[in-house]
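Colleague: Listed next: structures, encoded as structure tokens.
Derivation of every value follows stated rules applied to the coordinates shown; laboratory data play no part. All values derive from a computational prediction rather than experimental measurement. Cβ atoms are built from the backbone, for glycine too; each structure is taken alone.
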Structure 1
Amino acid sequence: MTKQPSPAPTQGVSAPSSDVAALPERVRAMRALLRAAARSGDIDELRPVIERNETMPIFASGPARPRTFADAIDFLKARSFDGAGRETLALIEAILVQPYARVARGPVVTYVWPAFALAPPAAPSEETRAQMWRCVLFAAFAAAPDAAPPIERIGIGADGTWHFFWSGA
């Protein structure tokens, strides 16, 4: 019996979609948990969502990033302009109501919100521009007042694992 070759890994980014029903069930469930925590107004409501993962989501790179589950909420509070995490919660909600993109890298599929963080429109409408600004940390405006600030993004794996919440790639 000859072994059939494996299909070639797929690469690429899908067109933006707002069809939440098309998401895998576990992705929809994680998105719902994140939105519920964000709407609660209490950053500590993110703790059980973060701890659902076997590994912690990426919130930053470099030495300042949180290294343990116990550090994650304090990090998110400190990163928030208000120091209490309300900006973080507002960002999560603003990001997750935007269209998403399906990103395939070999066998790994991640759903990324907002899609425009991966491919910003060349000439965004005023409405799209306003949506983009809602997905930016307040501190990013001061850091580079003459440049387009980095858009925060959330990535959830096809298995429902929360992979990241940051402005990195």
Structure 2
Amino acid sequence: MLVVLRLGHRPSRDKRATTHVALTARALGADEVWVSTKDGMLERTINDLVTRFGGGFIVRTGVKWRDAIKSWKGSVVHLTMYGQHLQEALRELERMNEQDMLIIVGAEKVPREVYELAHLNVSIGNQPHSEIAALAVFLYAALGDAPLYRKLNSRLTVIPNPRGKTVVDEGRSGSDDYSRP
């Protein structure tokens, strides 16, 4: 099980960024995203996407982050600009040989306690950057490209097209395929 825990989400300020954290987590192989702040709109948005594009991805908001981290049975990875290099952390994760991983992604300032509770504090570079980019780089490095083109049982399927948009819509009556250059 691979879960992304989003800390410090502020619905009025972070709705787009947190939505993108969830979309990135889903697209790159996570099973669930947990958000520390209750946000029904975020839940509806992600659940609607899952309904249309498939998969078993789950979003939970209002998660008590401290309890979630302390009760997690696998490895706990905190993505931060101040952690150990990604390559070192990946080798350490391989040695830990855990099947389950909780990946922590902050929004506002992350409490010091998170650094202490995490098994690994992982740096994606040493310059200021987006937490969404950090999550994408980490998941790609940890899981490879296998999740990128997996076939999900979905109503909508995007077909790679170098010159336009091709989407197969199994829910439409008539043609199941529409293309737009």
Structure 3
Amino acid sequence: MAVACIGLGANTGNRQANLRLALQGITRMARVQAVSSLYETDPEAATPQPPYYNAVCRIETGLQPRSLLRFLKGLEHEIGRRPGGERWGPRPIDLDVLLYADAVVESDELTVPHPRLAERAFVLVPLAEIAPGLRHPVLGKTIAALRRAAGAAGVRKIAPPGWDGVAGAEDEPVRL
């Protein structure tokens, strides 16, 4: 079993419901250890689109990184995301493998740690909430240190831990 951190985002449809569906779906293949608060952030894309809801979950899974990615892509499809959309365009759900244990994976389909993890406040703020002491396996810095460096501009908390109905507070494991 390995611990992984998954980034969740949605900016179309019922954003919060889509994130909840994703978290519930993740429980089919992983044990959700913690879910961050829920945040709203402005999109990075140049084209106008609605703000995102973002969160991060920490899971324990028996899936290897590529299998986890395939599972998450299937889950995105179930929730309504279709391939071929605009890069960084609006989407009902976006699931990213941010970290997978201390693994470094580089392939055409998957890069772990996520290549832009260290510069994205919308990921680092919720990730630091549930895994501040984890170390970035390439940079060697803790998530808390990366979050301090990135700041929190544009990241607005809209719901505390427990919003998801899947996991509670940071140290409270889900009983499946």
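Colleague: Can you spot which of 1, 2, 3 the value 27, 21, 15 was calculated from, given it is semi-axes √(5λ) of the Cα gyration tensor in Å?
Modeller: Details: 1: 27, 21, 15; 2: 31, 19, 15; 3: 20, 19, 18.
For semi-axes √(5λ) of the Cα gyration tensor in Å, the value 27, 21, 15 is produced by structure 1.
Colleague: On relative contact order in percent (Cα under 8 Å, 6 or more apart), which of the structures labelled 1, 2, 3 is highest?
Modeller: 3
Colleague: Could you figure out which one of 1, 2, 3 the value -0.71, -0.79, -0.87, -1.10 for log10 I(q)/I(0) by the Debye sum over Cα atoms at q = 0.19, 0.21, 0.23, 0.32 Å⁻¹, for residues 116-155 alone was computed from?
Modeller: The read-out comes from structure 2.
Colleague: When distance in nm of label points 7 Å out along Cα→Cβ at positions 20 and 140 is calculated, the result is 4.5; to which of the structures 1, 2, 3 does this value belong?
Modeller: Corresponding structure: 3.
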